[in-house]
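Participant: Listed next: structures, encoded as structure tokens.
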Structure P
Amino acid sequence: MTTTYLSNPSVTVNGDTLTAQCKSAVLTKTIEALESTAFGATARVYVAGLANHQAVFNFLMSYATDETYDVLTGAVGTQVTVVVGADTKTMTLADTYLESVDIVNANLGELSEVQVTFIGGDLTEA
């Protein structure tokens, strides 16, 4: 059975809607593995460590007020909340960190796009 999900999601960064500028979104849930293998073991053993989630977005760059440039450059070096949602599912990554953003990424004859990666934070699903 095939299920269509998030076919037209909404995207907000720190409460600012960037849906109209977002081309793709990937949220990855990660729990780091800690090795707990001890003497006498015949195979490696792991236990759950800290969560280390990540959200990667591709945005069309817009320099208009309160759009891509303003929102993302204002988020660099801070902890923000990112929300990706659709009618049936909403994922929130709170206190996630944005280390950097390309402020110019242009090619002749193409729309300007930037890829940003938010790291860490608490992931909740509703």
Structure Q
Amino acid sequence: MKTLEQYILEIDSKRAGIFGFLRELVLSCSPLITEELTFGKPHYYYHGRLCYINAHTTGVDLCFCNGADINDPFDMLQSKEHANIMCITFDTIKDVEYDKIQSLLLQALLLNELKSGRKQPVPVY
């Protein structure tokens, strides 16, 4: 079984930079976010499935597990695999608009809190 470390080591240098930047961005949104390799991809959890990152031959996807419920004022989210999962594909690290992605991630955190019945605010850094 592949580990998270093996997954990361197998990414080519161009995509590794994008992956690393996205990974740090996701993890910086809350100290309560956990990371594990699920279905062969790094998944991030916060009161349930939050998002995952998929490095593939043409770029890197950041996919929101409850993406269909996210209000996307930036028109960045695209349907990929399933009706509820919405993704953003990045071809270069310059494509990652930090503030916009962080805004969508924080919204996803709040959605997961609401769905889980959690009443406390998200610890944000």
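Just so you know, all these numbers are worked out from the coordinates, no wet-lab data involved. Since the structure is predicted, the reported quantities are computational estimates derived from the model, not experimental observations. Cβ atoms are built from the backbone, for glycine too; each structure is taken alone.
Participant: When you work out distance in nm of label points 7 Å out along Cα→Cβ at positions 36 and 52 for each of the structures P, Q, which one comes out largest? Walk me through the intermediate numbers first.
Facilitator: Details: P: 1.9; Q: 1.3.
Going through P, Q one by one, distance in nm of label points 7 Å out along Cα→Cβ at positions 36 and 52 is largest in P.
Participant: Work out which structure the value 23, 51, 26, 1 belongs to, where P(r) over Cα pairs in 10 Å bins from 0, in percent, for residues 28-75 alone was derived from one of P, Q.
Facilitator: Details: P: 21, 24, 20, 15, 12, 7, 0; Q: 23, 51, 26, 1.
Source structure: Q.
Participant: Please state which of the structures P, Q yields 22, 16, 14 when semi-axes √(5λ) of the Cα gyration tensor in Å is computed from it. Kindly include the intermediate steps, with their values, before the conclusion.
Facilitator: Working: P: 33, 18, 14; Q: 22, 16, 14.
Clearly, the read-out refers to Q.
Participant: If helix-only ellipticity at 222 nm (-39500 (n - 2.57) for each DSSP H run of 4 or more, over all residues; to 500) is calculated from each of P, Q, which structure is the one that comes out at -10500?
Facilitator: The structure behind it is Q.
Participant: Taking 1.00 as the value of FRET efficiency 1/(1 + (r/R0)^6) of positions 44 and 108 (r between Cβ atoms, R0 = 25 Å, to 0.05) derived from one of the structures shown (P, Q), identify that structure. Write out the running numbers ahead of the final one.
Facilitator: On the way: P: 0.00; Q: 1.00.
The value was obtained from structure Q.
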